[in-house]
Structure formats: C-alpha cells, structure tokens
Structure I
Amino acid sequence: MDHELHLAKDIGTYLAEGSRAAEYRLRNVEPSFGVYETFVFDFEGVRGMNSSFANALIVPPFHPARH
C-alpha cells in the first residue's frame, strides 16, 4: 500500500523552511515506517523548493547514524 503525501496542499507552494520539512517528516513520514510499503511525495502545485527543505524532508531517515 502507498502513502501519498501532497506537499503543496499540506505545506504550501513554496517549500523553503527546513524546520517545517523536519516537522512534516516527523509527523507524516516516520510514524508510518513499517505501515506503508511505498511513500509517494506528490509535488503537484509546488512552485519552488530549496535544498534546506529537501534535505530535511528526505535525508534523515536514510542517514547512516539512524541504522
């Protein structure tokens, strides 16, 4: 089963704050590990995203220190 995350709807069209990404990840992604087989990040409607946001959203779950 897939877990779809609609970033523009949930956060906004400009994704720029790493702290918001981390909060979103901790609330919507990490608690669902083991529940969903696949996570789908839907970027429809997103007009911009910086590296701070992207790194905070995607990198921490895969960082070697977590394993």
Structure II
Amino acid sequence: QCTPCRAGTEKMLTLLERDTWDEQTLKQLAAVMADASICGLGQAAPNPVLSLLRDFRSELASQNLIVKG
C-alpha cells in the first residue's frame, strides 16, 4: 500500500538483477525508501542491501559486481 516501499523494493530488485550494481543509485534509492516510507518495514527494507554493500564491499568489487555511479 505504501508506494515508496512497494515501488522501491521492485526497483531495487531490478537494479540488483543487473550484471553490475550502481552503488550510488542503490544507496540513493535506499535513502528515499527509508525517508519516505510510513512504516518500519518500508524503512528497513533496504537494510540488507546496504549491509551487503558495507560488509562485503571487497568481495563484490573483486567480482566486478559494483561500480561507483
């Protein structure tokens, strides 16, 4: 029902299904979702992706999976 969560998670999935991830775009989308969602679920939905980018950055970079936007 909440557009930022519903549309944001769909968009994030689309971005993650690409061959390379645009780190800046993912972080911007996560910020919009967290700021605009009206419930805790929508605000927390991007956390797994943000944690992945933060905690496994070197592994993602070694696989040429992330690019800086």
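What follows draws every value from the coordinates through simple rules; no lab data is involved. Model, not experiment: these values are computed from the prediction. Cβ atoms are built from the backbone, for glycine too; each structure is taken alone.
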* Comparison of I, II - label where distance in nm of label points 7 Å out along Cα→Cβ at positions 42 and 58 is highest -> II
* Tell me which of I, II gives -9000 when you compute helix-only ellipticity at 222 nm (-39500 (n - 2.57) for each DSSP H run of 4 or more, over all residues; to 500). => I
* **Structure responsible for 50, with relative contact order in percent (Cα under 8 Å, 6 or more apart) calculated and labels I, II on offer** => I
